[in-house]
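Participant: Multiple structures are listed underneath, in structure tokens.
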Structure 1
Amino acid sequence: MTSSIIFDTPDNPAPQNAITGYFDTHDGTKLRYAIFRSKATLAKGTIVLLQGRNETIEKYYETIGNLTDAGLWVATFDWRGQGGSQRLLLDSNAGYVEHFADYERDLEFFLENIVLPDARLPFYVIGHSTGGLIALSAAPRLTNRVERMAVFSPFIGLSHAQFSQRTLRILTRLASQLGFGKYPAPGRQNSSADFTGNVLTSDAARFKRNRAIYETCPQFTLGRPSLRWISESLRTMKRVNDPAHLASIRIPTLIMGAGADSIVPIAAIEEMATRFRACDLITVDYARHEMFQEADLYRDQVMAALTTFIPGEA
């Protein structure tokens with residue numbers, strides 16, 4: 001354990017030079033954050049790292065260390081309702097959010113009140129999965145505050161869904177309106193204890209390392225997403241895929257898709273990229289959904305592309 005705010009496990013030590021704490025966002029929800037400073041005398045800027053659903057600061061220690069070694073600072077926080085941030089229901093294991101816009105307001109509050117006073121310009125945003133969806137949704141309002149943005153396996157579609165996304169939007173919205181929004185979505189929670197058969201990473205060591213985080217800190221555990229969470233995410237997916245929304249994004253953006261992603265269809269990412277003028281798309285063939293947790297064969301490609309794109313040329 002490094003402090004009472006962020007945590008170590010034997011195979012996952014926290015990067016050094018950390019500023020940690022909590023902040024109360026626009027509606028008083030308490031969120032856990034950390035800023036990791038580079039040892040470089042002249043920092044190249046600060047990356048705001050946006051996690052996916054059911055992720056924590058601790059899961060990104062390796063990536064944060066790579067980025068600070070490259071001369072960048074990294075600022076990140078746990079989304080409301082997960083990790084070490086305040087849970088939103090009495091059942092703290094429930095995956096819930098009232099409005100996806102709350103995530104975006106939390107991001108903007110973090111930028112203005114934590115990152116701007118305490119970190120180094122210029123600012124960049126990277127987001128994985130749900131973090132990528134939130135980044136793309138908030139991007140039109142981040143112009144002139146963020147220099148570049150990169151999203152990895154952005155959660156802009158669903159693979160292997162029993163119904164179409166339009167049907168799911170209707171059903172989950174109706175369930176929320178009828179008072180069932182806090183109920184978990186039907187289905188079986190994927191077992192995160194067994195590497196065999198997992199769909200997130202092909203790297204057994206990183207999988208084991210990430211499991212140890214939740215074994216050490218069981219309070220970080222999160223259950224299935226609620227019907228309300230699904231409804232809000234589907235509504236945001238629809239808006240983010242709208243050509244008018246994509247045309248309103250002025251921030252140069254790198255999109256990286258995982259060729260063997262079974263969570264987000266790579267075809268949906270590639271189709272979105274054709275309508276998104278401000279983006280470049282790179283597909284990492286055979287990589288699974290959690291690109292920062294993947295085997296070196298795939299992860300090295302991800303990190304090489306990221307550290308070339310950010311900070312990029314002057």
Structure 2
Amino acid sequence: MKRPIVEVASIGKYTPAKVLSNADLEKMVDTTDAWIRERTGIAERRIADDSETLAFMSKQASLDALSRAGVSPEELDVIVLGTASPDRLLPSTACELQAELGATNAAAFDIGAACSGFLYGLTVAEGMIYAGQAKNVLVVGGERLSRIVNYEDRATCILFGDGAGASLVRPVTDSSNRGVLSSYLKSDGRLAELLYRPGGGANEPPSEKMLQNGSYFLHMAGREVFKHAVKCMADACAQALDSAGLSRDDVDLMIPHQANIRIIESTAKHSGIPMERVMVNVDRYGNTSAASIPIALEEALAEGRVGKGSVILLAAFGGGFTWASMVLRW
């Protein structure tokens with residue numbers, strides 16, 4: 001097993017107080033609590049209010065992570081923010097977060113890898129530290145998906161929620177073998193239109209037509225996304241474990257992207273990891289895209305499911321299509 005050179009030193013999260021339950025959705029769209037639970041495992045999700053911008057939620061999660069790592073905003077060299085729902089198209093939300101934090105010495109940029117954004121960000125941070133370009137990197141995964149979901153579309157509105165998670169990534173400072181053991185990234189743009197937002201960009205700028213046809217909202221071919229998500233996340237898990245020189249039996253906890261319970265269960269089955277060693281909180285937060293893995297990791301640590309020396313397998317899949325995995329020793 002390789003000795004790590006980069007560690008995820010801390011984790012923080014922020015989730016809005018407002019809860020949108022399945023019972024609430026029953027009043028908004030043709031669905032039922034039983035139907036949603038059976039197909040997704042979701043009971044409720046958090047929804048940001050008007051004051052809880054993505055930059056605001058990311059700031060709260062970041063301050064949590066920085067405090068736990070004992071690092072000030074001024075000590076940050078880079079801020080990487082993974083999101084599919086930025087506050088604005090220009091500038092990046094990472095730059096707005098930099099200003100909010102007062103991280104005056106940091107470069108800042110967004111990553112558009114959808115649900116894989118946090119793992120893409122961790123891998124970018126790992127590479128920059130390895131190359132000697134940074135020492136303290138703040139990696140954030142955050143989403144305000146409630147603003148780009150069509151609450152008349154039963155196929156998507158039941159799935160998504162808001163929130164943010166953040167981590168401080170830095171060089172390993174001792175000989176405890178703690179840190180990133182391996183990482184793996186992949187994408188396939190040929191499948192882009194299975195999960196995408198047709199309108200709102202330069203190709204289809206805002207217009208009356210866009211508002212009428214709903215192209216501003218998320219569009220998803222659920223059955224096809226499910227098939228590719230399971231196959232790709234299972235493959236990513238195998239690749240990361242092989243690169244780390246570990247087997248599935250060495251994994252103390254798998255933390256997959258919290259898309260829905262069926263994808264989580266199928267990915268665990270294909271990876272040969274029993275569900276008692278899989279973190280699940282999709283029932284309480286829904287799919288928070290790039291935020292789902294850091295939120296779940298923070299809760300796993302708070303609940304004592306992992307601790308010092310634990311081997312953690314992270315895996316994600318998102319629009320693009322993108323997918324990624326990482327093995328950590330905490």
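All of the numbers you see were taken from the coordinates with simple rules; none came from a lab. Bear in mind that the values here come from a model prediction, so they are computed numbers and not experimental data. Cβ atoms are built from the backbone, for glycine too; each structure is taken alone.
Participant: Identify which of structures 1, 2 gives the largest calculated value of distance in nm of label points 7 Å out along Cα→Cβ at positions 75 and 107.
Facilitator: Numbers: 1: 1.4; 2: 2.1.
Largest value of distance in nm of label points 7 Å out along Cα→Cβ at positions 75 and 107: 2.
Participant: In addition: Who wins on relative contact order in percent (Cα under 8 Å, 6 or more apart) among 1, 2, i.e. which is largest?
Facilitator: 2
Participant: Thinking only about FRET efficiency 1/(1 + (r/R0)^6) of positions 51 and 179 (r between Cβ atoms, R0 = 35 Å, to 0.05), which of 1, 2 has the largest value?
Facilitator: Numbers: 1: 0.75; 2: 0.45.
Top value of FRET efficiency 1/(1 + (r/R0)^6) of positions 51 and 179 (r between Cβ atoms, R0 = 35 Å, to 0.05) goes to structure 1.
Participant: Let me ask something else about it. Could you figure out which one of 1, 2 the value 2.1 for distance in nm of label points 7 Å out along Cα→Cβ at positions 131 and 187 was computed from?
Facilitator: 1
Participant: Output the label of whichever structure in 1, 2 has the greatest value of distance in nm of label points 7 Å out along Cα→Cβ at positions 43 and 275.
Facilitator: The maximum falls on structure 1.
Participant: Now for a separate question. Starting from the value 1.02: which structure in 1, 2 was Rg/Rh (Cα atoms, Kirkwood Rh), for residues 91-234 alone calculated from? If you can, show how the numbers build up before the last one.
Facilitator: Working: 1: 0.99; 2: 1.02.
The value was obtained from structure 2.
Participant: Where does the value 0.25 come from, among 1, 2, when FRET efficiency 1/(1 + (r/R0)^6) of positions 27 and 67 (r between Cβ atoms, R0 = 25 Å, to 0.05) is the thing being computed?
Facilitator: 1
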